[in-house]
Structure P
Amino acid sequence: MEAHVVKPEEHLVTEEPYYESVGDEVAMFEAAYRNGLPLLLKGPTGCGKTRFMEHMAWRLKRPLITVSCHDDLTAADLVGRYLVVGGETVWVDGPLARAVRCGGICYLDEIVEARKDTTVVIHPLGDDRRVLPMEKKGELLEASDEFCLAISYNPGYQSVLKDLKQSTRQRFVALEFNYPDSELEKKIIIKESGVDAELATRLVKFAGMTRNLKGQGLEEGASTRLLVHAGKLVAAGIDPVSACRSAIAESITDDPEMLLAVHELSASLF
């Protein structure tokens, strides 16, 4: 017996997500999509990869099913499993199978966080076969032309133990993301948080200072997302120094000395 079958409209992005293009990523995605090629998004946390995926789903008018990958993610979590529901045994599709069935976009965020034996399940979907083996059902699910597989990861965080295997990455068209240039980042902060241009300029300058500390005590500097968070707090009446401490400094480090250094940077600007 089959459980509830997903309807495409359940995962449609109905309103245009705000996204500022920083290069040719929109055209590249559309070209890859038209040719049935899977996409790999590379870039630091908070630089806009997930928002980009939402924007592309809206542009292409396709359902978007997102999976945040983690250490305990199994192949069954992606493909599906038999469950007992109301005294009956039913098959329940996982998010990957649902996306294949409805011709949607499946976005596996931070793919390297998943177990290696789990990522292998996407290989037949990431090459010319475009199929999803469902071994427990004895079914081979074929992807339609509308289906798209996209994955992301942050190269800056990965160790040798959590790198993306060549057998996986060489199936994908890679799009590299980074933080936008200062003028574009300022525009994004103003649009997303509602602060004025002067404060947005200071936030961008502060972000640059923290990014210069990457590898010198910080794993990552302030992301665009965190700058927007800080801007929203200021727009809500929070003092800028306090907003930067809570939305940025405390988010990027727990080290007392680094916290003090980052706090002093924000105090010098605000």
Structure Q
Amino acid sequence: MTLTMSGRPLSSAPPETVNYRLDAPKHRLLFDPFPRRVRAILGARTVLDSTRGMLLHESNLLPQLYVPREDVAEDLLSPTAHTTHCPFKGDATYWSLVSGQHTAENAVWAYDEPMDDAAWLRGYVAPYWRSMDAWFDEDEEVFGHLRDPYHRVDARPSSRHVRVLAGGEVVADTYRPVLLSETGLPNRCYVRPEDVRTELLELSAKHTVCPYKGTASYRSLRTSGGLIQDAVFTYPEPLDGARAVAGLLCFVADGVETRVDGA
């Protein structure tokens, strides 16, 4: 994400605030080692186990894991007739994975004869993340996708004045927020529950998973203007880089404004 999304160095529209120009095609590829062991589980079987994984950083796309073909359980691979074409990498062939009673259709692909500009893909296969039952980065289970080594999350305590308003009504007011900076995203202000009018919050059934911060639960916000669905989220048990926001509340929704002193 750090390198490939809009405005980043490998996106189709890189930033203007540089003193260089890249001698490169508009669509860019970078094949870069992933530094740790990766495993994928389907059914009761480990179908992928590699310490030689590579991440393909591709303009405007999330990084994609590739591993040497021999790091995938060969006996579980079943070739299919499905093919796709990428104008930057070539023609891809596919395999399904069959593990006991579990079948993941067209779950793995490879560029057997990649284009010259992507010749280093030869011998590697790529899995669809959602086709597997579980993924592990070393022995930690990970959700959503592998964490991009170029992506950062930094959470810092602050004494700036932060107010959250909905329809002109103040719903949070604090001089002790935690500001979370995440690569490619705007800063987010997290507020202690005691600095929030929590009587306006209603528990939501929504949950989301961030590979960098963890699992978020949501609250809806009821104001004089009505109910704003899923306006507030919190990470009860965040991952390492976001531990400073554990249990704090962040407001992001249409109709909700966060005002930060000095912003």
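Rule-based calculations on the coordinates, nothing more; no lab input. Since the structure is predicted, the reported quantities are computational estimates derived from the model, not experimental observations. Cβ atoms are built from the backbone, for glycine too; each structure is taken alone.
Have a look at P, Q and say which one yields 0 for helix-only ellipticity at 222 nm (-39500 (n - 2.57) for each DSSP H run of 4 or more, over all residues; to 500), as calculated. If you can, show how the numbers build up before the last one.
On the way: P: -10500; Q: 0.
Label of the originating structure: Q.
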* **Read-out distance in nm of label points 7 Å out along Cα→Cβ at positions 112 and 128, computed value 2.0, structure in P, Q** => Q
* Identity of the structure behind 1.13 (criterion: Cα Rg over 2.2 N^0.38 Å, calculated), options P, Q -> P
* Structure fact -> If distance in nm of label points 7 Å out along Cα→Cβ at positions 120 and 176 is calculated for P, Q, the one returning 4.9 is structure Q
* Structure fact -> Note: relative contact order in percent (Cα under 8 Å, 6 or more apart) at 13, derived from one of structures P, Q, originates from structure Q
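Have a look at P, Q and say which one yields 3.9 for distance in nm of label points 7 Å out along Cα→Cβ at positions 72 and 184, as calculated.
Values: P: 3.9; Q: 2.4.
Corresponding structure: P.
Out of P, Q, which structure matches 2.9 when distance in nm of label points 7 Å out along Cα→Cβ at positions 152 and 240 is calculated? Could the numbers behind the result be given before it?
Details: P: 2.9; Q: 1.6.
Answer by label: P.
Suppose mean count of other Cβ atoms within 10 Å over residues 16-23 works out to 13.9; of P, Q, which structure was it derived from? Before the final figure, lay out each step's value.
Details: P: 13.9; Q: 6.8.
It was calculated from structure P.
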